[in-house]
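Next come the structures, one after another.
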Structure 1
Amino acid sequence: MSRYADHHPDAAPVGRVVVLPGRVYTPDGPLLFFAAQTALMRSWEVRQVWWEPPRFESDDDEVAWVGDQLTAAVAGYDGRVLVVAKSLGTLAAEAAAALGYEAAWLTPLLTEPDAAAALTSYPAEQLVVIGDRDPYFSQEVLDALPGEQLVVAGDHILRIPGNPGAMVASHETFVRTFDTWLARRSV
């Protein structure tokens, strides 16, 4: 079951940012919270998708379900769409590619063949952000990706055990990079 939380900028919206969370990383986790706030400041409306993923029989079922969540989140909306997805949400890349959506993929599942294939052939502008200690990090896949990439210190949620200052610095680097990337798309 999924629900949406919609947020509106103070100015006329540029388009809609659809925020797709991870399996247990919700839209109010730091990466997605800061991404949503940055988008609002850049005059995008934001639709956060809150979900409870089911158990999947196969990887194909998982990819299809996440793609369906994106499709449902944009149903009836005919404006510009940009996807911001974290972890499990990055499995929407195939569906987003088919629709030509620009996207920011946060800690994507680069070691998963389906996810890697969708990102290495992504036809629209994309930003990929991942921690250098993320278990899903693959330098080989990262090097093959079109678009912009950012590797920061941290694990799958940019946590750096024993070093809160470095953890905050990784999040700050992400926010600054995302803001610059999004500013070029907010005209």
Structure 2
Amino acid sequence: MDRSNGYEKISSFFMRGRGQAVSGIGSSSVRAWAKTLAAGSDVLDLGCGTGIPITKILIEEGLAVHGIDASPSLARTFHENFPNMPIACEPAEESSFFDRKFDHIIAWGLIFLLPEAAQIRVIEKAANALNKSGKFIFTSPAMAISWSDAMTDLPSRSLGAEKYREVISASGLFLIEEFEDEGENHYYNCFKI
């Protein structure tokens, strides 16, 4: 089984396009979120890919970033792009980084790639790995829907806003807000109670 949800197979294609888009869709929303975080905070970037644009934005905003990506090629490129930032090449749902604490966690474009049980597990693990009052933000459509990923053609699934709200609450998180960016990505912005 491909632990990278198809992204290792298409990694060279991804790196030529979205993996270099420094001001791509979602960049302004991530920057606005990062500006609410204290400088020097430790942030875990789940499904970090090459680190561009998300990690790059976080670093520009004065944050210390740890990355997780299951694609060896994308993790290697992340390390080349940000040699001073730790990177783990492993699936988010199995990451050893969840054995420590972080001030904040971001999962942009990852959660919906995972099977339902893995989505719930990642949200729960993120909640457990957050310091008190830490923020966790992730993206997934508000509607409960399944589709083929545009990049990999593999199944993607959103559990829907109602289910995500239940999982967020059961994990000890408080949902601050939901919003959409210019690319219609739906965000769930939470903090640890």
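If helix-only ellipticity at 222 nm (-39500 (n - 2.57) for each DSSP H run of 4 or more, over all residues; to 500) is computed to be -8000, which of 1, 2 is the source?
Structure 2 accounts for this read-out.
Can you rank 1, 2 by distance in nm of label points 7 Å out along Cα→Cβ at positions 84 and 172 and just name the one with the largest value?
2
I have 1.5 for distance in nm of label points 7 Å out along Cα→Cβ at positions 68 and 92, calculated from one of the structures 1, 2. Which structure is it?
Considering all the candidates, the number was obtained from 1.
Where does the value -0.86, -1.37 come from, among 1, 2, when log10 I(q)/I(0) by the Debye sum over Cα atoms at q = 0.23, 0.30 Å⁻¹, for residues 60-115 alone is the thing being computed?
1
Where a number appears in this text, it was derived from the coordinates with a stated rule and is not lab data. Bear in mind that the values here come from a model prediction, so they are computed numbers and not experimental data. Cβ atoms are built from the backbone, for glycine too; each structure is taken alone.
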